[in-house]
1. Given a computed value of 45, 16, 12 for semi-axes √(5λ) of the Cα gyration tensor in Å, for residues 237-364 alone, which structure among I, II does it belong to?
2. With volume of the Cα convex hull per residue in Å³, for residues 109-252 alone derived from the coordinates and found to be 146, which of I, II does the value describe?
3. Given that helix-only ellipticity at 222 nm (-39500 (n - 2.57) for each DSSP H run of 4 or more, over all residues; to 500), derived from a single structure, equals -18500, which label among I, II identifies that structure?
4. When you work out relative contact order in percent (Cα under 8 Å, 6 or more apart) for each of the structures I, II, which one comes out largest?
5. For structures I, II, which has the highest computed value of FRET efficiency 1/(1 + (r/R0)^6) of positions 53 and 85 (r between Cβ atoms, R0 = 25 Å, to 0.05)?
Structure I
Amino acid sequence: MSNVNQPKIGRYITQKDGYKSFTHFDFPPKAGFIIPPKLHKKHEEAIRLVGKLDGITRLLPDKDFFLLMFIKKDAAYSSQIEGIKATLQDAVAAQVTEEKSRLHPDVDDIVHYVEAVNYGIKRAETLPISLRLIREIHEKLMVGARRTQHAYPGEFRRSQNWIGGKTPHDASFVPPAPDDMNKSLDDLEKFIHAKDDYPSLIKAGLLHAQFETIHPFIDGNGRTGRMLIAMYMHHAGLLELPVLYLSNYFKKYQKLYYQKLQGYHDEDSDIDAWLEFFLEGVAEIALASIETCTKITALRDRDFAKMQKLGKKSALSTLPIVCKLFGQPIVGVAEIMKWTGFSPQGSYNVINRLKGLKILEPLGDADYGQKYIYADYYEIFDDAFRDARAKERSTR
């Protein structure tokens, strides 16, 4: 049920072909959105945890390597929301596996997602969040991706799209018609940069819901919109290192995620319910990310202490390799050769050294192209892998 105190964000208008599409009013409404005490309280808790996460990540050594794993995890879950079957392990292994047939074919879409996020983070150093940047990110996401079919990468749509159903007539939601969409996008861009009094995480939640309501691309809207959340938090100065990604939360509560978005863009908009769901997600993921960073720091200290026992020369040559494992925890001999310039035998010796320290362990049992995993580190990011590993240990 909608909140009678909140202004409406739009209404359905019948188009010439007989279907109804959602058409926005001015955004944000001239009267502004009303933030009730309950949402202010949830925002306070979420912003407290985001601040704590920011403090922890600022102290992380090797932070650029750790960031890669946060991005890969988000890429896997965000893609899975769209029906892509590949896993996080597929996404990490895709960087090193020579035999692509071992991996789920959908992994290509996750790889494109990772590239798009990395591009967006780098590009945002010189280009503020804008419609131009959003188009560029979408282009990186879609060009050459396995699922890209008539998606017009990097171009806002010039035709009607819809969600659910075979046509706009039986769809569960029909976004704005192209002419109306352009005004909605202009309002969105102005809202991003407006000097207003909206609490920052409330604004992030409104941005995501509004973007998904506009649905400006033929395909890839969900993934692009979820990238926008992390980029806005970084842009707003909430996080120096963009490590807070909500796709895991949205995947966990996928049905509810869609319900809350549907309620947001109903004619009787339930904006409060969407923002409550969003803020609870920020708090949950911020807390989980704090725990992740704490585990990473403890593991790093433990394994760096192990390397000191190797002797000075061996420790110095092994340390940079372990740092790279924080960003790419699945490797083979070829990757060690690439990182170090060692011969195949020298690289294999390094792997054996890391196996002896219980840092690396074999991944599977391949006859050719054996891969190795930094399992204690990787399981921090992959619950299913951690559970399977614990189960295996318990049956030994």
Structure II
Amino acid sequence: MKNISPPVIYYHSVAPAPFESWVQKFLTFDLTYFEDQLAYLQSHYFRAIFFDEWLEFRQGKKKVTGKEVCLAFDDGLLDNWVYVWPLVKIYGMRFTLFVSPECVDPRDIVRPTLEDFWKGDCKEEDLQGLGYLSWKEIKLMQESGYVDVQSHTMTHAKYTASPELDGFYYGGFKGLHPILNADPSIRSNYMNVPDFESRLPLGTPLFQERSAVIARTHTINPEFYREAAALAEKHDLQNPGNRPEYEAAASALHTRFQHAGQLVQSVESTAEYQARLRYEVIESKKVLEEKLEKPVEFLCWPHGDNTPEAHALALESGYLATTAGKLIHEIHAPDRIPRFGTHWELGFWMNRQKLQYKIASHYHRQPYYALWLANEYKNKILQLF
């Protein structure tokens, strides 16, 4: 077979059901579907590998058999310990865990997993999957041989990167990063903060955000927010019917501040941005290596955002490869990691067919590869119109 690096499949959260109180519950993949994917991989004799071996294939030092696959989990979420880790051991798989040190639960705790439930040491309702992993849990997974921990940058943050309005806040995911940026102390425990969504008032103007590794942060004039809040108080924003009138007034306020040159209080300098980028890339590597006493040589960019400059800094700092993310034109570079997700809930048979198609087309197996090429050609044609 022509030398091809193994496919990299990524996940975030896996649990029996979405966590209803979590503003990012859309990231949760159903546990039964995930287990079925593991069963498919095992029954078809796939071998799950870590990124050090993946890189050997990528660099042509080893030839694929077509039965290698790389599984990766982003963010360091607690349910990876509670549900994923016990299952991969049963199915003889392994996975890479990309962790952001500032998101790690600082408490000295180890929480029960599915294994404890299977042994009768706890009840199923005692399993709590919502939150971030603790250092103890991360270390135990790393030491097991079934998990390899790598970097997901230091903070996983997003910042205001433009003076342009991007809507208004009425609860939910859009308020995540503004709330965390206002109080970074809750970053590692925000999922369990009871009043989390109410920390940002309804109607708060939202600005365009970018990942910490590419954002040149803009500080918005606090007076603009104060005047917008005063406008919001004149409307009952719990009632969606009142929101258009408020938004029109707030947009006019935004235009007035912008035309007067009073909207943006400051913009991060090049030197400040570069220092923060180094913190995200280099310090995360140092912290993980010190905590886990192992090399950290691979970096996954949060939100898929990165630049060639950020990638170059990572390589200079000792990383061997980073994810390509949204820079799809770089997916064939030898030090870039292309990935695809499998967050489908189409029924077990259809899920397996789609997983088979994804892996087989990646390995250029026919007729799957021909179908993939036809689909790519169709997408390019559609982009012309």
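Readers should treat all values here as calculations from the given coordinates under stated rules, not as data from a laboratory. It should be emphasised that the depicted structure is a prediction, and the values quoted were computed from it without experimental measurement. Cβ atoms are built from the backbone, for glycine too; each structure is taken alone.
1. On the way: I: 45, 16, 12; II: 38, 29, 15.
Computed on structure I.
2. Details: I: 123; II: 146.
Considering all the candidates, the number was obtained from II.
3. On the way: I: -18500; II: -10500.
For helix-only ellipticity at 222 nm (-39500 (n - 2.57) for each DSSP H run of 4 or more, over all residues; to 500), the value -18500 is produced by structure I.
4. On the way: I: 22; II: 16.
Max of relative contact order in percent (Cα under 8 Å, 6 or more apart): I.
5. Values: I: 0.25; II: 0.80.
Largest value of FRET efficiency 1/(1 + (r/R0)^6) of positions 53 and 85 (r between Cβ atoms, R0 = 25 Å, to 0.05): II.
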